1. Where does the value 4.8 come from, among 1, 2, when distance in nm of label points 7 Å out along Cα→Cβ at positions 116 and 276 is the thing being computed?
2. Who wins on relative contact order in percent (Cα under 8 Å, 6 or more apart) among 1, 2, i.e. which is largest?
3. Can you say which of 1, 2 returns 1, 7, 13, 17, 18, 13, 8, 4, 3, 3, 3, 2, 2, 2, 2, 1, 1, 0, 0 when P(r) over Cα pairs in 5 Å bins from 0, in percent, for residues 148-379 alone is computed?
4. If helix-only ellipticity at 222 nm (-39500 (n - 2.57) for each DSSP H run of 4 or more, over all residues; to 500) comes out at -3500 when worked out from the coordinates, which of 1, 2 was used?
5. One of 1, 2 was used to calculate volume of the Cα convex hull per residue in Å³, giving 160; which?
Structure 1
Amino acid sequence: MRFIKPLLFILLIVIISCDIVKLDYNNPADVYSSAYDGNYVSKPEEFNFNINQDSDKLFPPTITTHLVPGASKYQVVVAMESSQDTILYTKESDTNTGFTSLPHNLNITYVVKARIFINSAWTNYTSWQKYSLALPSFNITTENIDSTSIKITWDSVTGATGYRVYRSETETGPYTQIGADITTGTEYTDTGLTTGNTYYYKLSAFDGNGESGLSEVVSKIAKEFSYSESTLNMNFVTVLDSGNTATFSMGSTSGYSDETPLHSVTLTRPYKISETEITQKQYKEVMYAESWSSYGVGDNYPAYYVSWYEAAEFCNKLSKLDNLEPAYYSDSSYSTEYVSSKTNSIYWKKESTGYRLPTEAEWEFAARGGSKSNNYTYSGSNTAGDIAWYSSNSGSKTHEVKTKHANELDLYDMSGNVWEWCWDWYSSIYYSSSPSSDPEGSSTGFYRVMRGGGWYYDDSYTRVADRINGSPGDSSNNIGFRVVLPVQE
């Protein structure tokens with residue numbers, strides 16, 4: 001019994017001691033329980049944050065801090081990794097979210113740290129974490145609409161909800177946004193410009209979290225419209241002279257069914273045709289755009305990846321540059337010049353003085369050698385390899401123009417190298433009802449005629465009688481064109 005009181009005393013001391021060190025679960029600073037999960041943390045010194053950014057790193061991130069029970073404020077700061085003492089961004093919030101619009105220039109690595117306000121004091125900052133932005137692949141192209149307008153087009157960016165266009169008159173900037181945010185489509189036309197000036201453009205994309213970095217790709221375009229034949233190095237060969245007509249047998253008796261029947265055609269419109277297919281240099285001079293890639297690149301290679309619509313647009317633009325009346329219009333009254341659109345409603349004004357695509361009959365007559373024709377199978381020879389780049393000798397690419405022999409009219413590459421667009425709508429049975437004078441193809445259709453064969457195809461397609469078709473909006477690595485210019489009476 002004499003030991004009972006000491007034991008009770010010791011037990012009392014233990015109980016009191018336990019009460020003294022008992023954790024206060026009403027004080028969040030003392031919470032060490034694992035009952036909190038997710039973004040909750042068990043104690044302030046374990047506080048941290050998440051950088052929320054898409055895997056492509058195209059758009060600036062948002063910051064979500066961990067949630068600390070009892071914290072009354074959260075703070076995030078941002079600096080450049082190379083200059084951490086200079087704070088670029090500071091934001092406080094009474095919640096653990098809402099940290100947006102963070103700095104987002106390209107080629108800069110940023111660092112982020114955070115802290116919380118709890119128990120009437122700020123905690124220490126967390127360690128720095130890094131983020132950076134990648135360049136969206138816009139694939140920007142520019143083109144002249146007229147002497148005071150430039151159209152900018154680009155590829156869509158995955159995840160973007162809109163785009164912004166920036167402009168400067170110097171390559172180094174500064175760049176200023178022009179126009180409103182673009183939330184539909186991937187093109188913008190910059191108007192009211194000064195003819196003769198050079199303009200530089202950059203793009204950005206944005207999503208719900210913010211704006212991407214400005215593109216590194218700067219597209220510039222000289223606005224001055226100046227043209228001379230020596231600039232384009234474009235030579236023409238007269239096929240049918242003023243005051244003359246020409247009659248020839250069009251089609252074949254032994255080719256594909258759409259080449260029959262062999263029939264007589266008379267041409268009455270005097271014309272000359274470009275000596276070669278339109279080259280990449282010539283196309284770029286007029287369209288201010290490049291579409292070619294790895295299938296032969298250089299000033300004297302034929303332009304390819306050109307749709308029928310783009311070929312028609314080239315003709316009109318070249319006409320205006322040379323002070324000629326454009327051939328193509330968007331309405332049957334010829335009041336609105338065709339500029340740039342993918343529409344079947346294109347009308348040819350026959351009396352115009354401007355450049356245009358040849359009709360199928362004009363093309364074939366020229367390919368056959370015109371009035372000097374020797375009735376060759378191919379354009380200038382009965383041996384395809386003499387005059388054509390085709391599947392057996394092309395090495396799977398285009399070749400510079402005028403590297404094979406010419407035909408009787410001194411026209412080059414009318415067989416092989418790239419297919420050439422013609423004006424006509426295609427019909428496989430058109431020859432059965434074709435008019436005998438100046439045929440222009442079907443009145444309507446889905447496909448336009450292509451002639452001459454290309455580097456990818458065998459020699460049977462390079463015959464002067466062969467004809468195929470293509471959707472006017474299509475472009476390919478073996479499709480180009482040449483142009484016709486009316487001979488003035």
Structure 2
Amino acid sequence: MTKNKQWICCSGLVLLLGILGFKASAQAPGSSYVDNGSHIINTGTTELVYSEKAYFGPNAVWEINGVLEIYSKEVFISPAATFTGSGKIVFFNPALVGGADNPTLLDGNNGSFIDVAIELRNEKNLILTDLADPGFGTTNPAGALAASVNIGKKLDLAVDNADVILNGFDLVFDTDAVIDGYRPERKVVTGNSIAGHMVKNGMSGAFVFPLGINETDYNPAEVTAAGGNVHASLQDNTASASNESLIAKGIDRTWHLYADADVAATVNLQHDLATEITGFSSAFKHYVTRFLGASWESNAGALGAVGTLTTGTSPVAGSSMRNLGTTIPGLSTDTKTYFTKAGLIQDLKPTLTVIPSSFVGAAPISITLTIKVIEVSNVPTDGTTITVRLKTGSDYVLGISSGTVVNGWTYAGVVGANHVFTSNMILQNNSSQFDLPATFNLAGGTGVYLFSVAIASGSGGEVRNSNNSDQEQVSFNP
């Protein structure tokens with residue numbers, strides 16, 4: 001091997017493991033491997049590149065039927081370089097050959113699809129990075145394409161903690177390309193940004209985008225479509241441009257999904273239960289929703305299924321999936337490209353009936369007040385206390401004492417200007433009713449009397465308070 005004191009490799013130099021054998025050597029800072037020629041790696045042969053920097057030029061043509069192992073910290077691939085074959089390229093941590101313990105920094109320059117399998121075995125990750133051209137005269141793409149890597153066959157996340165960090169750039173899969181090995185410990189990390197996306201071209205069925213906003217997060221999406229190029233990324237609610245505060249009960253993750261043209265699809269979102277906020281629970285009915293600009297669309301609610309979007313142990317503990325048949329917009333800036341989950345809102349409505357509703361005769365008159373609390377939105381209450389308040393009045397007296405339980409409702413006595421009753425649970429599309437004996441003390445004269453009842457805000461987890469009261473008017477004629 002030709003080297004100087006910095007261990008700089010000459011152009012085209014590759015170590016042949018099968019011929020020369022392999023011994024880990026110090027990877028000198030600044031050492032470079034530069035290739036701009038043709039190579040064939042035969043089946044059963046392994047070749048290695050372990051300089052600190054590896055550059056593949058525009059005339060680099062590799063047919064890999066064996067294995068190409070790359071231990072370099074920085075890897076630059078010119079757009080015109082080609083990689084084909086039945087073998088694989090494996091990225092390792094440079095520390096394995098005496099280099100620094102580093103991630104692999106990869107610049108694909110939005111080049112030709114790498115038509116050979118890729119394995120990631122660097123537990124320090126692979127980070128898409130816009131590296132400087134060493135002198136090939138590359139025209140650098142702009143934006144998310146500046147370091148875009150295009151996968152033509154397969155990307156295998158082969159060891160735990162081997163994540164692909166988008167770093168604001170695109171990771172693109174060709175029509176027949178797949179991703180393998182994904183699970184909570186191995187994923188594509190968005191960095192809580194939609195500057196870069198994971199992209200699947202030529203959709204022809206289901207494809208899993210194993211996304212997380214960081215290396216401890218795992219909230220994948222599965223898209224099923226017949227055609228279209230789908231882009232996917234993930235953010236939390238603080239970073240997202242959509243307004244999740246409009247959702248009464250939701251989760252702290254928003255998926256950004258768009259296509260090159262409108263495409264009909266089924267979107268299946270898997271969230272970590274730890275991301276549930278503001279009263280949301282996957283144990284109750286919920287739905288996938290899209291942002292409409294000033295609101296989020298409503299959809300039919302259903303319980304979630306335990307998440308199975310993984311190639312590891314399934315189902316994934318502490319996860320929940322829910323899907324939606326929808327259209328993925330063909331414009332990245334369309335508000336409907338933002339997807340998340342929303343819980344159906346518990347909604348309680350009271351009714352009040354007084355029997356008899358008209359009185360003729362001398363006081364006092366025995367009456368019965370019937371209070372019924374109805375769940376009207378097909379969502380069970382969440383187990384928190386339901387409080388009903390019946391307005392007090394000098395013209396009637398209840399026939400029960402504090403602490404009395406009537407059909408599951410406990411009379412807590414008078415609080416302020418109200419008789420207070422509490423209970424704990426009402427199932428979806430169900431109701432709970434209790435009857436109160438009372439005497440009406442006609443105060444004199446002919447007229448009407450107004451009884452009123454109200455449900456306290458937040459009872460049973462509800463947030464819709466526009467229908468929380470009812471009144472009953474009775475007439476009297478002593």
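The numbers here are math on the coordinates, done by the rules we state, and not lab data. This structure is a prediction, so every number in the text was calculated from the model and none was measured. Cβ atoms are built from the backbone, for glycine too; each structure is taken alone.
1. Source structure for this number: 2.
2. Working: 1: 11; 2: 8.
Comparing 1, 2 by relative contact order in percent (Cα under 8 Å, 6 or more apart), the maximum is at 1.
3. Numbers: 1: 1, 5, 10, 13, 14, 16, 13, 9, 6, 5, 4, 3, 1, 0; 2: 1, 7, 13, 17, 18, 13, 8, 4, 3, 3, 3, 2, 2, 2, 2, 1, 1, 0, 0.
Value 1, 7, 13, 17, 18, 13, 8, 4, 3, 3, 3, 2, 2, 2, 2, 1, 1, 0, 0 for P(r) over Cα pairs in 5 Å bins from 0, in percent, for residues 148-379 alone corresponds to 2 out of 1, 2.
4. Values: 1: -3500; 2: 0.
Attributed to the structure labelled 1.
5. On the way: 1: 228; 2: 160.
Matching structure: 2.
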